[in-house]
Structure P
Amino acid sequence: MNEPLQQTRRYFLGRGAGVSLGGIALSEMLGRRCLSANDETGAQSKIGLKGLPHFPAKAKRVIFLTQSGGPSQIELFDEKPDLIKWAGIELPDSVRQGQRLTTMTSNQKQLVMPTRVKFQRCGQSGATIGEWLPHLREVADECCFIKSMYTDQINHAPAMTQFLTGNQLPGRPSMGAWVSYGLGSENRNLPDYVVMISKMQRPSDQPLYDHYWGSGFLPSRYQGVKLRNGKDSVLYLRDPEGLPREVRRGMLDGLAELNQQRLTETGDPEIATRIRQYEMAYRMQTSIPELTDLSDEPNDVFEMYGPDSRRAGSYAANCIMARRLAERGVRFIQLFHPDWDHHSRLTSWCTARCRDTDQPTAALVKDLKRRGMLEDTLIIWGGEFGRGVAGQGKWDSPEAGRDHHPRCFTMWMAGGGVKPGMTWGATDEFSYNVATNPVHVRDLHATVLHLLGIDHQRLTYRSQGLDFRLTGVEPSTVVQQILS
């Protein structure tokens with residue numbers, strides 16, 4: 001008999017009459033998500049959702065250089081020469097405005113610590129960049145600096161979660177997952193969304209959680225695929241010794257047939273994901289070794305990206321990998337570089353992170369430009385918040401640092417449809433509050449999606465009876481003034 005002997009509740013909901021609850025739910029799911037039973041041949045194909053992009057895109061891909069820990073805008077970008085007049089003086093209440101402090105500094109006086117660096121006006125744009133970033137100065141005219149960023153969260157995990165997913169609570173899709181869901185990729189042999197984490201010279205005590213690049217309530221096929229720093233860039237990708245490719249191909253064909261039968265019965269989109277990921281893994285067995293083999297890069301490339309570029313897993317090597325992924329049509333590439341959390345020893349801690357990242361970051365901009373790719377590749381550089389003007393610890397000591405500060409910080413973008421050589425927004429004389437043209441992280445998300453041809457209000461996904469979007473329900477604005 002083809003019919004089961006007993007109709008379980010699962011069977012009834014999954015395969016019952018056309019008017020069953022399961023049929024109704026499946027019909028709505030397929031209609032709203034624009035998915036079909038066959039993920040590769042349905043409306044949600046490798047090139048994204050039907051109807052997207054909503055309008056002509058200026059950027060085809062994103063490289064997000066995520067500086068985890070909160071780089072100090074006061075030392076890197078936001079020149080405040082008059083702070084020297086306030087050195088060692090308590091920050092006025094009119095500036096403090098009762099803003100929240102972390103427990104690390106809430107019990108100490110907020111004594112102003114002037115900047116520790118000299119600034120220079122760079123290029124024709126006159127952008128102000130601190131001396132710890134000499135290589136970035138060379139590409140200042142390619143960059144758009146946003147000095148009026150702000151966020152709602154003061155601690156790392158919720159701030160980074162909001163910075164990357166639009167909400168401080170884990171469980172929402174990351175920006176890369178939303179882009180993967182909406183636009184897909186032009187390369188069938190590599191994931192839509194790839195993540196790399198710098199291999200530090202010393203152990204990092206700053207955790208980077210998987211939900212930072214997770215898919216949340218989106219099907220898991222949209223989550224970021226992390227390339228590891230070890231021998232195998234992707235675990236379990238290589239076939240066991242003695243297993244011929246034709247045997248692997250036959251096994252996958254058999255699995256796909258079984259999974260397809262189950263998908264037809266249940267309509268579970270995770271089964272469609274499983275089918276696709278098996279196929280992706282099979283193709284990646286060839287594409288990933290070719291991608292990660294940098295032996296075909298000429299010496300001048302390694303010289304441009306700096307002395308650390310030959311060390312596998314370094315930020316510099318990952319920047320080269322980011323360019324190679326962009327060349328192959330990967331839609332969203334995210335590099336994480338941790339340890340910007342300089343609560344103490346600011347002049348040594350922050351400078352070390354600048355040495356890690358400055359030359360390869362500038363090289364990536366130059367490299368993309370000389371290959372004709374910068375105009376349609378959006379580079380984003382920044383962290384989850386900034387640093388406060390008060391010294392943490394004894395303000396005039398070499399051991400002093402700066403605490404977290406969410407109310408103003410600096411990010412920059414280059415290429416991909418943003419105006420080069422521009423500075424947008426400003427802070428007060430203490431780099432403590434936004435003075436003009438505030439840009440919330442939600443506005444950043446809306447702007448990035450806009451550059452990719454996506455209306456942030458129209459890219460939605462229904463979960464638990466609600467239509468969610470990256471920018472949420474609070475007001476979000478595309479920063480039109482920075483678009484070229």
Structure Q
Amino acid sequence: MKKAVTRFAPSPTGYIHIGNVRSAIYPYLVARQTDGDFILRIEDTDQARFVEGATELIMDTLKWLGLDWNEGPGVGGPHAPYFQTERAEIYKEWAEKLIAAGRAYADSTPSETINKYREEANRAKKPFLYRDYRPENTPKWEAGIPLRFKAEPKDYDYHDEVYGDLHMGPETQDDFILIKADGLPTYNFAHIVDDATMGVTHVMRGQEYLPSMGNYLALYDALELERPIFAQLPHILGPTGNKKLGKRDGAKSVTDYRDDGILGEAMVNFLACLGWNDGTEKELYSMEDLVREFKLNRVQRAGARFDENKLNWLNGQWIRRLFTEDAQALYARTEGFWPESASGFKDAEKYAVFEIIYDRLKTLSDLQTMTDYFFVAPRIDQDMIFENKFLKKFSEQELMEMLRKSVDKLDQVSEWNAEVLQGELNRILAESGKKPAEIFSLIRISLSFAPFSPALHDTMKVLGKNVTLARLNAVITALANN
């Protein structure tokens with residue numbers, strides 16, 4: 001397969017969102033499939049919307065996702081510079097080619113006049129095309145004057161890897177701005193020049209760019225450039241599935257998901273499958289799986305619904321998988337997610353908790369709410385006992401008696417490990433004459449006062465004998481004083 005050169009070209013105008021990231025994942029996969037190059041290019045020509053630190057955030061996000069780039073900021077490469085504001089001379093050179101070919105002209109028409117032309121078109125109930133108002137006498141192009149493309153409208157046919165064979169008629173082409181009055185290029189001009197000079201073979205971007213393809217094809221034609229392979233990606237839809245995902249639908253920065261305890265592996269897996277599948281029922285894909293299986297022509301044309309519950313489910317699956325592969329490495333990634341009560345505890349103590357709770361986590365931030373009782377005695381909530389469906393039929397005296405007998409038996413255990421504790425719990429059950437859900441629920445709640453906890457014998461092992469007996473006795477005392 002021919003070596004592919006792909007790119008991700010975000011604008012440093014704020015946080016990097018879900019749609020941005022999928023537009024990075026697909027090009028990355030295509031490049032890696034052919035041992036090609038993945039380029040990171042920063043499209044920073046919109047200085048009015050530039051946000052300090054946004055470029056660093058983009059780079060940090062890509063690293064977290066495992067999307068390493070061959071060329072770009074922090075790496076360098078043969079096609080530097082990789083910031084559009086630093087490529088002004090390159091754009092000027094290509095602009096001069098268009099002027100010389102009679103395909104571009106300087107246009108000093110005031111914006112007020114252009115607005116009048118637009119209003120005139122609206123009154124006439126026809127689409128506004130600037131070429132219908134193209135000035136006859138144009139000045140020499142110099143600093144401070146915008147440069148426009150001179151359209152020669154015609155029919156264009158082209159192929160899109162997602163949408164198939166498409167047609168763009170003359171009505172889709174206009175005299176658009178190439179270089180603004182501030183000397184910086186527009187996206188419409190810059191990305192084509194950059195892709196050409198960087199040898200990009202595949203251009204992947206959102207379907208919102210489809211209406212502009214007529215202008216892009218006209219510019220490729222005017223510059224005598226070979227077209228790259230195109231792939232317009234369908235929208236990621238909001239939870240209801242009837243509109244594009246937006247901030248009002250709860251769309252967050254990708255880094256917010258990381259801060260919420262989502263793993264990079266899960267996010268890549270989730271986003272890659274938003275609008276793509278390999279034709280199987282498989283749901284868990286590693287980066288290696290995706291590189292091997294991904295095909296652009298299997299990207300669906302319809303928008304894909306963003307389902308945060310599915311993301312959380314996938315994340316839980318990835319926590320289990322990574323624990324199996326390298327539990328210590330996964331534990332190292334839990335830093336910052338533990339409850340405040342865990343501060344001061346040693347890694348070995350926290351790892352012992354992680355080892356028995358990991359398979360209940362959907363996100364790493366669940367550690368905050370699921371593990372607090374391992375590090376600090378929980379507040380005794382007798383209502384949790386009295387309202388439990390298995391325990392509410394018992395009197396306080398019966399509950400205390402069940403706990404006293406349990407304490408007496410557990411106090412005699414000399415080897416405090418999970419296997420011995422399981423055996424002792426089974427003996428307590430047999431001698432109590434109660435159902436497992438009754439006696440075990442009482443002990444579990446008394447130790448944790450949490451909605452759920454790991455297997456009882458594992459919880460007791462990690463808490464230790466002294467803490468276990470102290471908590472059970474504390475509940476006995478509380479019931480006696482009720």
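Only the coordinates and a few stated rules stand behind these numbers; no lab work does. All of these numbers come straight from a predicted model, not from anything done at the bench. Cβ atoms are built from the backbone, for glycine too; each structure is taken alone.
Given that distance in nm of label points 7 Å out along Cα→Cβ at positions 139 and 443, derived from a single structure, equals 8.8, which label among P, Q identifies that structure? Don't jump to the answer; show the numbers that get you there.
Values: P: 2.5; Q: 8.8.
Matching structure: Q.
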Who wins on mean count of other Cβ atoms within 10 Å over residues 91-98 among P, Q, i.e. which is largest?
-> Q
Of the structures P, Q, the one that 88, 51, 41 was derived from, the read-out being Cα extents along the principal axes in Å | P
Taking FRET efficiency 1/(1 + (r/R0)^6) of positions 99 and 243 (r between Cβ atoms, R0 = 35 Å, to 0.05) as the quantity of interest, name the structure among P, Q where it is greatest.
-> Q
If relative contact order in percent (Cα under 8 Å, 6 or more apart) comes out at 12 when worked out from the coordinates, which of P, Q was used?
-> Q
A value of -13500 was derived for helix-only ellipticity at 222 nm (-39500 (n - 2.57) for each DSSP H run of 4 or more, over all residues; to 500); which structure in P, Q was it taken from?
-> Q
